[in-house]
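Alright, structures below, take your time with them.
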Structure P
Amino acid sequence: MTEIKIKRVAVTGARGFLGRHVLDRLHRESDWQAVAIGREEFGDPSILKTLLQGCDYIVHCAGVNRGEPTVVESANAELASCLAAALDLLPARPKVLIYTSSTQERLDNPYGRGKRRAGEILATWGRNKGVAVTSLVIPNVFGDGGRPFYNSVVATFCHQLSHGEEPKIIEDRRVPLVYVNRVVGQILDCLQAAGPAAASMEIRPDAEILVSEVLRLLRRFRSILLDEGAVPAFGSRFELELYHTFRPYLGTAALEWRAQPRSDARGTLFEVIKQVGAGQVFFSTTKPGVIRGNHYHTRKIEKFCVVQGEAMIRMRRIGTTEVFEFPVSGQTPAAVEMPVFFAHHIENTGSGELVTLFWSNEVFDAADPDTFMEDVRPQNMPVTVGRPGFTPPSQQK
């Protein structure tokens, strides 16, 4: 068995948004041992030196994003200087140092100037000491656990919408946004890369989007989740990642959606999962001898799966007389699809309660249900019971 060589990496800013995500990812990697260094440890050179001891790799995420302008500008440069000074006290230099900068380093504002100066300090130190230093130029990062009014406008909107506050747009401009998982993946790639690292690497945004559009998407997520108990439709991977970011802000109480029962003489039906544009999952209980269905659809896909009890699923193409039967059981669950233009029903043929799981590619709309009543076995129509495996009409002679 090949022994895994453990690589030791220090992550500064470990209590911050990006630093926490970097640590989480490294903890999932069997060949990395991560050392967490908070911004507070920079205040004591001896503590900082002790934590950095034996680390061949450094990921420098510590920084100051908001605050009094002169502090923001000076703090980032000071953190870089403190890191370089502590590394100089070690008996051995690290192999790689990754500095998480920002696209704002190109701007003439306190934060941009501070990030730019910090990068210059670390790059100079790396050249003088023979250490590979890579500066990752990162756009606005969003993701789970962002700090509102500090990390990003996404975090601020998520907090406000989940706390009944009304977000305000100060300037509706396009912002480049990148999901935190993508940034962390790039950092890991840099750590694992063989050979010398690039002096500077720019991480491309996942989306460049108007601030108002971000707010519109988040409002839609909130409405569909809280008012409808459904999962929104996602037009892109970016929208899905924005949803992942927003969901935790609603708290754990909002994770539960109580299925609304609809009961009649046949049994009870519960809608469990609904996703806009992708359908819904529901289940029903059915009493012995009772039939559910006797209708057909013209556009809707459905699948039935018995999870408890015994049943017979029957279907017949409208305009024909052959009925196809599918005996099903909770002992050996199987999903049976209902084709369009096939009248279908399910009958509880057992002695106990039948529990059936259903999936449809549409969320039920009472105003447009695409459901047309028709008996699978009409009383006045002679029918032939067929076996599954019918010939499609297009192939019939």
Structure Q
Amino acid sequence: MNTTELRHYSLQGPFAVDGPHLVIGGTRLVDIVAQCGKTPLYLYSRDIIRNRIRELRKLLPTGVRLHYAVKANPMQAVVDLIAQNVDGLDVASGRELSTALRSGMPSADISFAGPGKSEQELADAIAAGITLNVESDTEFARIAEISRTTGRTANVALRINPDFELRASGIKVSGGPQPFGVDAETAPTLLEKIAASGMHFMGFHIFSGSQTLRAETIIEVQEKTFALAGQLSVHAGMPVRRLNIGGGFGIPYFPGDTPLEVRPVMENLKTLLERYHEKFARTEIVLELGRYLVGEAGLYVMRITDRKISRGTLYLVCDGGLHHHLAASGNFGQAIRRNYPVTIGNRIGERTENVSVVGPLCTSLDILAKDMDLPKADIGDLVVVFQSGAYGYTASPLNFLSHPEPSEILV
């Protein structure tokens, strides 16, 4: 097969093409869809995920452990694959905890973050022996009571809401008032309670935001993270076994986006490890990534069911839409709606026409591409949305208007 690398919207896609056909894992998209028997569906490439992790590990400073944030894509097969290639998993719900445990990852290398954990989730996490990232005084009290009544000693880390934020971040979870973590200035008091409780203190989780494409921004926040962790370690009075510095690594989605330069981030991280070696000589440093590991490895695939012209606008009506891929519709936090990279998966390279791609939902919001030049397509052809490996299926209102759910396949 004579394949070439697909480049679309100036984004360097890791997928290949064979003539007009998109290829995933050595198989043409049309053949995969035929084998599956239906659309819409999500496709994830195991090779692209493994290659991303492999390339990242080449740059990762010695001693830094790589964790995967399961919320980015919790499909069991995806998590199972990643668990074989990373050092730990981080979850944000009881269901994600079950997924992580089924993956074979040792419980000692699983952590649980998120405000509002239920008592059942806390009890299950304590029973499993994973690390709970404490988000508030109330949550700490609940953990302490469960530990007391069950006779199990909890493993806890303190999630910190720092007094700085990740600038130029797509999603901020720190700085100012936040539902996430304990404010840095009040952390010493809670650290005293942890020390007095007899729980196993694991360390700190300091995560500032995500979807950042500027290396200098991540470098700045990592420097501030290490400085803050150093200050808090003085108040801890206990060994800091683990320091989760978060991630924040973004991927390009839109025209003009420039891929993150990871090398300078890793080089500076190595410098930070040397600078803080004495203070954190026995501390496990964790880099936690989600979207960066899986986002570019995923495709959302729909079949065209109708071609319709309305007052000069050509619509390609598809069997999938925002109920499956809320982010691509622009309704998952975009201030201004912009098109994800999209193509016709069985007509790549053919002459184009200007179209809008819409779904089957009875709402004007169901738009996955607006006024885009795409290869001329017919009913039955396959529309592909790239950059769909993270925050797609499980971040969408699947039951909206009660249409069938999409399939998910790891290729």
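Read-outs throughout are calculated quantities, based only on the coordinates presented, and are distinct from any laboratory measurement. Model, not experiment: these values are computed from the prediction. Cβ atoms are built from the backbone, for glycine too; each structure is taken alone.
Overview of values
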item	result
Structure responsible for 13.4, with mean count of other Cβ atoms within 10 Å over residues 276-283 calculated and labels P, Q on offer	Q
Origin of the derived value 19 (relative contact order in percent (Cα under 8 Å, 6 or more apart); candidates P, Q)	Q
Structure (P, Q) behind the derived value 140 of volume of the Cα convex hull per residue in Å³	Q
